[in-house]
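Where a number appears in this text, it was derived from the coordinates with a stated rule and is not lab data. All of these numbers come straight from a predicted model, not from anything done at the bench. Cβ atoms are built from the backbone, for glycine too; each structure is taken alone.
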Structure P
Amino acid sequence: MPRCWITAPMHELSIAQSVIDLAVKNCTASGHTAIEKITLSIGSASGVMPEALAFAFEVIKKDTIAGNAALCINNVPISGVCCECKKEFASYDRYFYIFNCPHCNSAALSLTGGFELDMVDIEVE
């Protein structure tokens with residue numbers, strides 16, 4: 001299902017601002033003066049568009065201690081296990097909705113991953 005291009009980046013803009021705020025707060029509290037890289041894990045089912053988040057990050061990081069920081073995004077697949085055949089499955093496709101087990105076609109699924117939005121690492125100078 002396509003997202004509206006007018007409103008989609010606004011969600012990622014606030015996420016980028018929160019990422020910068022959190023990273024800057026933690027780094028300044030630890031006595032660091034510059035952030036070199038921030039690594040995030042973003043699930044395919046999180047609703048976050050990595051491209052829009054990266055764009056917003058580049059705009060927001062200016063004039064902060066993260067001004068020269070790189071953003072590294074690790075994509076996490078939608079994953080789960082079928083309650084019938086017990087087989088695991090995964091998909092990196094953000095627009096792929098899993099309604100049935102790809103192995104046995106059962107609708108009895110338990111999703112186990114893909115909803116993440118985690119700050120994994122901050123590299124400082």
Structure Q
Amino acid sequence: MHEFSLCRGLLQQVMQISEAHQAQAVKSIHLKIGALAGIEVELLRRAFPIVAQGTTAQHATLEITTLAATVLCTECGQTSVIKQHRLTCHHCKNRATQLLCGDELRLENIIIKQPRNNEQHDVQ
């Protein structure tokens with residue numbers, strides 16, 4: 001289960017950002033995960049509270065958006081949203097395609113609580 005190591009890396013990035021902004025707490029973490037990223041979203045959700053325990057992100061919520069996989073056909077030039085591991089153009093059925101998106105794991109932004117006046121800020 002590589003979701004624990006992904007959470008550790010994610011938490012490391014979040015902690016660097018929150019420390020740079022002198023955050024009191026991390027309220028939420030927004031991720032975008034591609035359908036072909038090979039990540040089990042539910043396992044990631046379960047692993048995060050365990051990894052984040054004892055940090056300023058321990059009560060943070062994970063907001064996850066799943067991105068569809070999209071390919072560009074090198075034959076007809078059309079883009080297609082594809083099903084998992086079927087990198088075929090829906091328009092001309094060509095298999096010579098280039099993956100445009102769908103394999104990423106991206107930290108989109110975090111919401112932090114700062115000490116002065118308990119203000120919340122969106123950090124991108």
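If distance in nm of label points 7 Å out along Cα→Cβ at positions 87 and 111 computes to 2.1, which of P, Q did it come from? Write out the running numbers ahead of the final one.
Values: P: 2.1; Q: 3.8.
Label of the originating structure: P.
Supply the structure label, taken from P, Q, corresponding to FRET efficiency 1/(1 + (r/R0)^6) of positions 15 and 71 (r between Cβ atoms, R0 = 41 Å, to 0.05) with the calculated value 1.00. Spell out each step's value before the answer.
Numbers: P: 1.00; Q: 0.70.
Working through the options, I get structure P.
Where is mean count of other Cβ atoms within 10 Å over residues 23-30 largest, in which of P, Q?
Working: P: 14.5; Q: 19.6.
Largest calculated value belongs to Q.
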